[in-house]
Structure 1
Amino acid sequence: MNVKELFDIEGKKAIVTGGGRGLCRAMAEALHEAGAEVLIIGRNESVLAEAAREMGAEGAPVLYEPGDLGELDKIKQLYERALAKLGGRLDILVNGAGVQYRAFAEEFPFDEWQRVIAVNLSAVFRLSQLAGRTMLAQGRGKIINVASMTSFFGSERIPAYAASKGGVAQLTKALANEWTSRGVCVNAVAPGYMETALTKDIKTTNPRYYEEITGRIPAHRWGRAEDLKGVTVFLSSAASDYISGAVIPVDGGYLGK
């Protein structure tokens, strides 16, 4: 198989959670641009519809299915609806949807803890479990989880987010241990400090901290959504068939500093 064939995902079928905006939209765009049939999942139907319309404007249509991943008891039905729209086959699952809440640990509301853990970790397991069953029956599949820099260190004022993303990293490894030999590779990408809706408040509320972070990044800038496109296609393709259980930083060199 030559290099072009290794990276070819033409005709593959993919689900991307959180694909209506931000980093996950860029990941969905990457798969769509590479020829995959993409379905995006998110809570806001109007956002999904607009994103699907824009992504599919100059090529194959992008599908969407609205659903709240915080409602864990409804995820099975959500997955089944999405799978049906894709014709019953799934080659790629990107678990990207996530939420955030900032507060000092001693003041952190427990209901917010439960919400963050539900969306960022429990839903990732449930969707991976459901997709895993489909992929194992097919004998092949790729699952890409979205981890974080907080999969490696704790940060401050985000205890639930840090716990959830640490869990995503370990879940990725645990699933890889069970499924790789059966044809399903499970990996994670760990975005560094990225310019997103979840981080934009740092620049305005704590500019000194923002400059400190930027100064530590060897690339001398915060990441952009499109920085995730290449690694998304790579982990979705045959080029990564011997990679499983990895948590790959996309951080401009931050962790190596």
Structure 2
Amino acid sequence: MRKLDDAEAMHYRDQLRAARYAALADAEAFGDICFALEALGLRLLGQQGDLNAYEDRIGLYARMSPVLSDLARAMPSRFKTYEALYRTVRTARNDAMHIGAYARHATEAAIELCIGLEEALMVDVRRNVGSVMVKGAITVDPWQPVAHARQLMLMHSFSFLPVWQGGRWWLISELGLARFLNVGRDEKFRRLGMPIETAEAEDLESVEIAESDLLTARMPVDDVLSDARVKDGPMLWLVVDEERKDRLAGVLSPFELM
């Protein structure tokens, strides 16, 4: 089996991560995880097969995850082995009963499997910001209405939304938006229709990001963590394009670094 290079490992990690996020939001997205596993299995096996055919090849990587191997054997009441999780996912993949408790159990096993495999795929990949960040960051523009920002936050469970304004990056927070919209019905409707730049000039709180706090893809993760300090509430780093500070290459949160 030809070992995955860094770019391939990150590609399949991203597919598993995206599928896991989708399944966390909706158990019906269990199939997305299966598709991601099948794509990885196809690459590792080198020929078309099914989850049964891919199990051993994916398992070679799974052994590099302590959660799927050592910890699962040492603490079986808390962690499940790769074989147990994979068997649950494989069985559910071929079963039509994707409803109720059965679906939740299968999805939980699939999510646990993804977490372990994502870690395993990154074992030998150089840890810089570009290798762990979430690409394709969603942003809002100052002219867009507050209702659009609210919709994005609710749809994706975002804690922050980046906006480029006045030559700087700002973050609209979920708390700031909740405070801004905590008004009477008629006033709330008016505020939802406001452009974001107008809302910020009134009462909408946003956090200005200093240029020194912006990251680039080449920065080592060790440097980011050594400079970080624990804050109240969630935090989000913005990763900017090295050529243009007004473009985001991605975003990074502590979740991606765990």
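Values quoted throughout were computed directly from the atomic coordinates according to the rules given, and no laboratory measurement underlies them. Being a predicted model, the structure only gives us computed values, none of them experimental. Cβ atoms are built from the backbone, for glycine too; each structure is taken alone.
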| note | Taking distance in nm of label points 7 Å out along Cα→Cβ at positions 26 and 138 for each of 1, 2, the highest value is that of structure 1
| field | Comparison of 1, 2 by Kirkwood radius over Cα pairs in Å - largest value held by | value | 2
| Which structure, out of 1, 2, was FRET efficiency 1/(1 + (r/R0)^6) of positions 50 and 146 (r between Cβ atoms, R0 = 30 Å, to 0.05) derived from, given a value of 0.05? | 2
| query | Upon calculation of distance in nm of label points 7 Å out along Cα→Cβ at positions 194 and 226 from the atomic coordinates, which of the structures 1, 2 produces 1.5? | reply | 1
| Structure from which -15500 was derived, helix-only ellipticity at 222 nm (-39500 (n - 2.57) for each DSSP H run of 4 or more, over all residues; to 500), options 1, 2 | 2
| field | Top of 1, 2 by relative contact order in percent (Cα under 8 Å, 6 or more apart), largest first | value | 1
| Out of 1, 2, which structure matches 0.15 when FRET efficiency 1/(1 + (r/R0)^6) of positions 66 and 186 (r between Cβ atoms, R0 = 41 Å, to 0.05) is calculated? | 2
| note | Highest-scoring structure on distance in nm of label points 7 Å out along Cα→Cβ at positions 90 and 122 (candidates 1, 2) is 2
